[in-house]
Structure I
Amino acid sequence: MQSKFLAVGALVPWAEAEAGAVATQAHANVRFGPAALALLRDGVPAEEVVARLTETDGGRDHRQFGVVDAKGCGATYTGGACLEWAGGLAGAGFAAQGNLLVSGETVDALAQRFVETAHRPLAERLLAALEAGQSAGGDRRGQQSAALLVARKGGGYDGWDVAVDLRVDDHPEPITELIRLYGLHDLYFGETPAGEWLPVDAELAAELRERLARLGHASGDLEHDLEAWAGIENLEERVAGAERIDPVVLRELRARGPSAVSGQP
């Protein structure tokens, strides 16, 4: 999400792995977040979640609400008193909505880009959709904050179910900044397929030892030194012993300076 509103990520997005995702916006009823997740957890379909929560809410004319359930069904609601332009679209795997927009083209662009990028990881699809929506006009008041929330069972740090939780609370170009932060998140916590890891032969082991020694890790135990350096650099999630190495880790290690052994930059 993106809005001309301080810290939009603190109020709008809610998600739970294997349950669903929720966005409560416009004159947001923040209670919709946990209430909707509780219903989704019980298997209530997205459209019924929207119906149940809005029918009992006296402020529903001022609310906007999007839900995607665990089966990928999307539902969206826009109250009649939401400020123009306001509206939404829902489809397989998504609910896209906005208020105070330049026009409906913003929501159209959000949905279209999300559908077009089905081959990419979810976080990247959401960021691409935000870019498209902004290019199509976005919030007519401008930009201020943005956020990205992805839940996946065991998909986060140390097996936590929150895979991505990034927020830009106040920035002149929050979507651009959010994309930059996601790049860092992918560096530190992303996963390179096992088949792409490189075997550590004698030559590469010598290079690794020399580079690690230059950085103050020279115990003589390559696995220990690599893990110690990776822990300092927040790359520990990308290290698993010393027989093979993630090419991302190797690239970052080589970026720290030249090697006297290999002469590589």
Structure II
Amino acid sequence: MSEIVYTREIGWMPYVVRRDGVLFLEFGAGSDANHEPRTFNIPITKDHLEVIRTDFIRHILLWSAVLPLAEAAGTRDPLDEHAAVALLDPILLGSEAEIEKLFKEIKWHHGHLIAHHADPALLALGKIFAAAQSLTKESDPQLVREYDAGRRHLFIPSLDEAVLRYTNKYLYGGGLPSRNPDAVDPELLPQVLAIIGTAEQACANMEFPLDYGTDYGRYHKRDKKEWNKLKDTVEQAVLGVHPTIQPGSAEAVSFLMCSEAASRARAAQRKYKTP
């Protein structure tokens, strides 16, 4: 028989239960082989409970630290209780220096901190406790997407960034490929348009068949071959004429060209079928 002693009622944030007189930090994470959510328990003391009650920042830091242990447990293995218990004192009772030392030595889940408005610049510097001072109870998943995209593109040259913005592949991993000149720095737009022009010229006579994509089962292999042929042609042309462009940017341009070719084939098919 167990009873909930304390919960913040914020998503899957760990809560405290008492079972047979023993306090446990309980949280759900991951899933088992049947895709049912798994629940994990970590024994804690009354001192730990008091900090969890009164200190939101330390509570969420602990959440960020225990999640990788749950991920490591997978679908069937037990939680590494020794490692989990070892997190409790440094995070809940330790000094700022002890917390930051610990976070340099363990795996931790940055997503929950970012979603709850941790300072990404301070996180990058390893100042975990300082970054956590801006944490809020309200979360915003969009902040995580922006943070991940920013890390991926941290050292990307400005022209490559402009190409990715133009093709809708930046900041959030990209949506449907499209042309977005307004998203590009006006000073870089002429260079981006020159790259797009190179791509257009390379595939000018490479339209997809009228029935492209009409029957997945029958035409899948052929359609993939057509797509890859156009893709390779565009990327080779872009990288050949613009050698300073990174392969990822050339791929974004080829994806745009392929998508537009597929859209033209579908439009032509609809026009052909119209009485």
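Every read-out reported here was derived from the displayed coordinates using simple, explicitly stated rules and does not represent laboratory data. Everything quoted here is computed from the prediction, not taken from an experiment. Cβ atoms are built from the backbone, for glycine too; each structure is taken alone.
General observations
- Among I, II, structure where relative contact order in percent (Cα under 8 Å, 6 or more apart) as derived comes to 14: I
- Which entry (I, II) yields the derived value -17000 for helix-only ellipticity at 222 nm (-39500 (n - 2.57) for each DSSP H run of 4 or more, over all residues; to 500): II
- Which of I, II leads on distance in nm of label points 7 Å out along Cα→Cβ at positions 192 and 248, largest value: II
- Answer label among I, II for the case where semi-axes √(5λ) of the Cα gyration tensor in Å, calculated from the coordinates, equals 44, 19, 15: I
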